[in-house]
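Following this line, the structures themselves.
No lab work stands behind these numbers, since they all come straight from the coordinates. Predicted, not measured: the structure shown is a model, and the values here were computed from it. Cβ atoms are built from the backbone, for glycine too; each structure is taken alone.
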Structure I
Amino acid sequence: MDNSIMNAMDAIAGSQASAYITLADGNRYKFMQLYSFESNMEINLVEVPILGKTGKGNKPSGWTGEWKGTAHYNQSILRQMWLEYKNTGRLPSFDIQITNEDPTSAIGRQTIVLKGCLSKGGILAKFDADSETLDEDIEGTFDDWEMPESFTMLTGMQ
């Protein structure tokens with residue numbers, strides 16, 4: 001009988017991450033305004049009829065990528081992209097790099113780089129006299145991704 005259990009210290013602290021945005025012109029910014037972020041890859045599955053079976057099979061036929069986050073409302077990088085799109089019809093693409101690394105965990109770090117990101121738009125101007133701080137939800141798509149660093153396998157997983 002295997003009695004392996006996860007060490008509580010190996011749960012990743014949610015705030016132990018870093019985020020960078022790299023624009024197509026090569027400018028790279030630490031996107032420290034983000035305080036919540038998530039990216040998702042959805043695999044598109046098609047149903048496959050199979051002779052002799054009462055059910056259908058499934059086959060992957062591509063994928064789509066989306067990202068979303070919440071940031072403090074204190075940067076103009078995305079709004080400058082939207083302004084360029086409004087004025088020229090060209091929406092600049094960019095890359096987003098997210099690294100999770102909690103020094104109290106034994107799993108090391110994982111880095112995901114979302115490539116060919118586009119923003120879906122967002123807030124242009126905002127104020128709220130009753131709010132202590134201002135934030136904004138941002139979202140978009142990506143066309144590719146890489147994983148240059150992976151978490152290490154926890155003891156007991158194999």
Structure II
Amino acid sequence: MRIIQATLEHLDLLAPLFVKYREFYGQLPYPDTSRAFLQKRLERGESVIYLALPDDDDSKLMGFCQLYPSFSSLSLKRVWILNDIYVAEDSRRMLVADHLMREAKRMAKDTNAVRMRVSTSSDNEVAMRTYESIGFREDTEFKNYVLPIN
């Protein structure tokens with residue numbers, strides 16, 4: 001398996017799996033809007049997206065992760081938010097998520113980030129175990145809140 005950073009050239013490969021990711025979390029597919037969303041992130045450099053591809057096939061996407069940059073005022077350093085990670089159904093149990101997160105961690109170190117943050121559904125035990133196996137720890141210092149803006 002190869003992990004590469006996505007470019008606009010990968011948009012047609014990435015968009016369908018991104019739609020499946022959104023559906024996994026109960027969202028409507030909106031394939032055109034989803035593709036446009038990804039295109040804007042890539043064009044503007046607003047996110048970093050890693051793709052997992054088989055060693056011998058550039059036309060099959062095994063999984064992806066998308067990270068957004070942020071900053072910590074307390075540490076005066078960069079923070080990366082691992083916002084999206086998804087593995088295609090036929091590529092599960094092949095350590096795809098592990099490989100994607102290890103590449104994300106390497107990028108975070110290379111950009112002198114102080115930490116990476118990730119959130120998941122409170123009932124997603126598989127994701128929690130995977131995150132912990134990479135070294136993520138549950139935040140016990142801060143409680144997070146969400147303010148929906150309608």
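From which structure (I, II) was log10 I(q)/I(0) by the Debye sum over Cα atoms at q = 0.14, 0.15 Å⁻¹ calculated, if the value obtained is -0.72, -0.83? Don't skip to the answer; put the middle values down first.
Numbers: I: -0.87, -0.94; II: -0.72, -0.83.
This value belongs to structure II.
Suppose you compute relative contact order in percent (Cα under 8 Å, 6 or more apart) for every structure in I, II: which one lands on 26?
Derived from the structure labelled I.
If helix-only ellipticity at 222 nm (-39500 (n - 2.57) for each DSSP H run of 4 or more, over all residues; to 500) computes to -11000, which of I, II did it come from?
So the calculation was done on II.
I've got another one for you. Using the calculated result 0.95 for FRET efficiency 1/(1 + (r/R0)^6) of positions 10 and 130 (r between Cβ atoms, R0 = 41 Å, to 0.05), pick out the matching structure from I, II.
On the way: I: 0.50; II: 0.95.
It was calculated from structure II.
So distance in nm of label points 7 Å out along Cα→Cβ at positions 74 and 90, computed for just one structure, reads 3.2; which one of I, II is that?
Working: I: 3.2; II: 4.6.
This value belongs to structure I.
Assuming 5.3 is distance in nm of label points 7 Å out along Cα→Cβ at positions 26 and 50 as calculated from a single structure, say which of I, II it is. The partial results should precede the final answer.
Working: I: 5.3; II: 2.9.
It was calculated from structure I.
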